[in-house]
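There are structures below to look over.
Just so it is clear, none of the values below were taken in a lab; they were calculated from the coordinates. Just so you know, these numbers come straight off a predicted model, no measurement behind them. Cβ atoms are built from the backbone, for glycine too; each structure is taken alone.
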Structure 1
Amino acid sequence: MKRLDGKVALVTGGARGIGRAICEAYAREGAKVAVADLLEVDALETAEAIGGMAVMMNVTDIDSIQTGVAEVEEAWGGIDILVNSAGIFNMASIDKITPEDYRRQYDVNVGGTIFACQAVIPSMKKRGGGAIINFASQAGRRGEPNITIYCSTKAAVISITQSLALELAGDNIRVNGIAPGVIDTPMWDVVDGKFAEYENKPKGQKKREVGESVPLGRMGDPADVADPCVFLASTDSRYITAQTLNVDGGNWMS
C-alpha cells in the first residue's frame, strides 16, 4: 500500500519547480493530485504527466481560490491535503521598496496561504481531518539585507502555521511548514539575477556561491523538498503539527 492511497491533494504553484516535484511525489504515493497554478500550459502538462487534474488558480483572488477548490471537490469528493507552494520573490533596498511590491508579495505569500487554507478547511472537517503544508523559507528564519519584504512574508507563514495548527488540532487537521534553503529551480535563476544587480556580480556567481556555502555542499533539488512533503502529508507524521521543517542542507539549526 502506498502512503497516500485514497487521498486527494491540492498543490498551489504546482506547475513547476518544487510544486511540480511535490505533485509527482504525491501521485507516486497514490494520491489524486490537483495542480493549481496561473501557468495554464505548464499546469496542464504537469497534470497530464501525473494523471491528475489542472486547476487554474490565482492565489491573490479569493474567488479564484474558492472556484478552484470547488472544482476539485466536485471531481473527487473533497480534499485531504493542501500544499501552499505558490510564492514570489523580489529584492529591494529600503529606499526602493514600493507599496505595489509590498502588497504583491504579501498578497501571494501570506494572503494566498491564509485564504487557500480557509477554502479547504470545511472539506477537511467533513472528511474527518487532513494535512496542510505551508511553504516558508530559510529567509523566514533570519533577516537578510535587501530582502525585507520577502523575509517578513516567510516569517509570517511560520507564524500562520503555528496558529492554525493550534486552532485546527481538535478537528484532526495537522498544519506544518517547510522552510527550504537554496533549491535549484527556475525561481532561483530569478533570485540569482536580482543578486547580480544588487551585489554587482556576474549572473550565476551568487548561485554558485550559495551552493558551495551549504554544509552538505550543494544546492538542493526539488525532490529533496518533495520527499519531506510526502512525510508531512502521510500518517508517518500523525503526531506532528505546528512545526516548520528546515530542508536546507544544514544552513539553519533549530
Structure 2
Amino acid sequence: MITKVDSTNKERFISMCKAEHVFGSRALTALSAYGTDHNIHKFWIMTENGTDTAALHLNGQVLTVIKENMVNTDDIIALTKEFEIHEIDSDWDLCEKLHAILGGFTESSYYMTYTGEEITEDFPDIKTACLRDVYSVLRQSHEYYRTHLKYDPWATHLESCIKAGCTEVYQLERDGKAIGTGSIISQDETHAAIAAVAVIPEYRLKGIGSYITLFLVKEILKKGKTPCLISGYDEVAELYKKIDFVTVGRWGELYI
C-alpha cells in the first residue's frame, strides 16, 4: 500500500529516508524545500503488512525509492503507470527487478562515504557560487548538462533548497573566472551528499576535481556529518577511493 505523506505520517517518512543517505537525503531536502502539498514534488510511504517498507519521492517524472529491504514491485509499477514516470532511482537490486518487468535501460555505480581524516588544507579560491557561473561551468563540462540542463527550473530548484538550508553550491575561480564547481546537494541529520563536481575541459587532469571534493568534505565534517556521494561511473569511484572514500553499496537508475 502507498500512502501520501501529510502531517500525520511525516515523521515516518523521515525515518524511512534514513535507510540510505544519498537518495534519502535528497528526498528529505525536497520535503524541507517544498512541503507535502507541492504540484511537482510528491511524497509517499510504502507499507506492507502494517510495516513501513520504503519512502518514495516523485520529482516530475523521476521517482526515487529509498528502502532497506525488498519492496512490493506491483505498487511501484502501478505508480509508474499512473504518473507516467520515465526514471526510477533506487538501489541496484530493486532497479534490476523493475528493469526485468518494465524494460528500458539502466545505469549503475556505487554509493560511497568518506572515511579519511579531518581536512586541514585551506581553499581560498573556492567561494559561494553565482548560479549563472555554475550553470556555465556545468554546460562546458559535460554533454549531459548541455542537452538536459535548463537554467530556470534548475536554478529555481536550487534556490528553494538553498533557502531551506539543505543545499550549498560553490565555485572555484582561477584568473577571475569560474572554472570548477561542486555542491553539498542534500543533507539529513547525520550525512550530507556531494554532487555536481565539475571542471571545464581546459583545466582537467590537474587534480582540481579532487581539490573541490576535499573542500566539500571539509565543509561537511565541520557540520559533524559524514560526507557521502554517488560515484556516477565505476571508473570515477576509483578516483574517489584515492581521497579516502569507500564503496558502501550499489545504486541504480532505470530509464523507461
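When distance in nm of label points 7 Å out along Cα→Cβ at positions 38 and 62 is computed for each of 1, 2, which one produces 1.9?
That value comes from structure 1.
Ranked by percent of Cα pairs over 13 Å apart, for residues 110-149 alone, structures 1, 2 are topped by 2, which has the highest value. Given a computed value of 14.8 for mean count of other Cβ atoms within 10 Å over residues 126-133, which structure among 1, 2 does it belong to? Structure of origin is 2.
Taking relative contact order in percent (Cα under 8 Å, 6 or more apart) as the criterion, the largest value within structures 1, 2 is that of 2. Quick check on the output: -14500 is helix-only ellipticity at 222 nm (-39500 (n - 2.57) for each DSSP H run of 4 or more, over all residues; to 500), derived from one of 1, 2. Which one produced it? Label of the originating structure: 1.
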